[in-house]
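**Q** What follows is a set of structures to go through.
Throughout, read-outs are computed from the coordinates displayed, never taken from laboratory work. Being a predicted model, the structure only gives us computed values, none of them experimental.
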Structure P
Amino acid sequence: MTAPTFTPRVFSGIKPSGGLTLGNYLGAIKRWVDMQGQMESVYCVVDLHAITVWQDPAELRDGTREIAAGMIASGIDPSKSILFNQSQVSAHAELGWIFNCVSRVGWMNRMTQFKDKAGSNAEKVSLGLYAYPSLMAADILLYHATHVPVGEDQKQHVELTRDIASKFNHDFGEAFFPLTEPVIDGPATRVMNLRDGTKKMSKSGESDMERINMLDDADTLVKKFKKAKTDPEPLPDNLDDLAGRAEARNLIDIYAALDDRTPEAVITEYAGAGWGKFKPALADLSVAKLAPISTEMKRLMNDPAEIDRTLAQGAQKAREIANPVLERTYDIVGLLRG
């Protein structure tokens, strides 16, 4: 097979469940904004993925709008990037079924995130939760995306996407889908819990003090960072000495990501400082960087009809790329249509 040349294009998405957190912003959205002018960008609120577990319909709609508002407020420009919600482009589900038939059960059984989410209750979870990695592959390959910015915990799904693309291309003797590259960089690609630095910051944590919500106001940001768990030791002068100090390393990484600096630069500046100096500085930085986003999110969410129009316009642009890819996929597979 002769490998075609694919247009450089980035794709990524966020589930609309539980609200937008600092982890979503630093681990994904901020990076998307930075990549926006580097190549064609397709960003998606993946509401079909959200329903792999039960969602209240009204909360799902509101959550979809909140994610879209957060993306726009953070700097995603719908005139420069394609921004839409997944369910408005039916080709995602259609290609997802094709990939269900390409994927192997053994591949799904190796997906660690399914094991983590299903736990001991695997027999009772939805089939969608088990098979959603093949839908994720469809999300990416439907746009012939060449790059996907992900955290370390999502890298396995991009590797699966490459496996699916490779098997499809091999089975049908045509190099139709690209072998997408994961993009993993930045000092805080995985933002951790403010109360337990060994756990990822989660929308569904037991306490609201564990996470920074992108709708938190300035006073709440200050309170949460000042109360974030640390340890009695001052900051060292190098990152190696933060080994075993998960909460300390998490706050350094958050500071670095918010300030567009390296963790090494931050630790050098604050070497020897106690938390009484560092945490107020981090709180002030978070207010400067995040409070304007929160304010703009709230303004946007007060006009849901405008958000809906923006997503609908993005969906139309997405379909212009996706539908020809789906049609050609059907032709390659041999599916007869009138």
Structure Q
Amino acid sequence: MTQTLPPAMRFVGTTGAGEPDVMRVETGPLPEPAADELLIRVLAAGVTRPDVSQRQGFYPPPPGASPIMGLEVAGFVVGMGAAVSGWAIGDKVCALANGGGYAEYCVAPAPQCLPWPTGFDAIQAAALPENYFTVWANLFQIGQLHEGESVLIHGGTSGIGITAIQLAHERGARVIATAGSDDKCAACLRYGADAAINYRMQDFVAEVATLTDGKGVDVVLDMVAGDYIPRDLKCLAMRGRLVLIGAMGGRAANVGFDYGTVMRKRLTVTGSTMRPRTTADKGTIAAELLAEIWPALAAGRCSPVIYKTFPMSEVAAAHALMESSAHIGKIMLTVAD
């Protein structure tokens, strides 16, 4: 079921893997929704680290997914597959897409779609899916962070980092964050961290020990990996959980991994990526977010932090900003004219 649609759409294509200037706005056919998918008229899309990795040639889309970049969008429903229920043409929707978000029209499995939180506009709604799905799955489902526990969050002023700080604070955990400047540390504190460590000036292992009276934290959420891993293990308390969600510091295995520390402290070392998960898995995350976190968004206790918004025609500048790490919060694209 669809409404009357144009014969073609604009989208961001590439001339191949490479620097941001390989991207360009092209014109092509609209995607067709599968039986379980919504067709969304995209108003805004988020720019994410996985998008950058895909553009560089390091993160290819899974089989069957759109080759167009873009994993999070907001807009309104203009069509749907025969098996979809609970949505209507014209509904405002934000979605964790499997790809295709840098376009005027995008499809997404209905279980991966959520309504805009009350009071949100398209840019705010589009800033939610990738970060909120990732943080909920890794910090709470996998990391099992509970009220009264403590967490160390690396990359505290990234979109993921700010989301993790806000949600951990909302759920009653004590939050320690790392960031690369005093200004960024101050931002972590503004958004709910109890303490912030400038990793360029301070040894975060020593600072965590001081802040926790030598006990360590219950959970570490790490998007850096590389040589952070053995330092993370030192930061963990007995029965602590290290959750890896990225490898900005490199994927080399030879980082001095101390198995003795893991065994002595009875630690759990785990991690995940979001894109390869099944629709059912992502749908479970979406349902839990709707029940547990959407009320906090509507009440204003949590909110995405938007650093800068670019028109889709300036997507190269958006990616360059993402790679610079100069931003605090989300980088967004406006798609509709």
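**Q** Here relative contact order in percent (Cα under 8 Å, 6 or more apart) was calculated and came to 23; which of the structures P, Q was it taken from? Walk me through the numbers before you get to the answer.
**A** Numbers: P: 23; Q: 18.
It was calculated from structure P.
**Q** Tell me which structure, out of P, Q, gives -7500 once helix-only ellipticity at 222 nm (-39500 (n - 2.57) for each DSSP H run of 4 or more, over all residues; to 500) is calculated. Each step should come with its number before you reach the end.
**A** Values: P: -16000; Q: -7500.
Answer for the origin of the read-out: Q.
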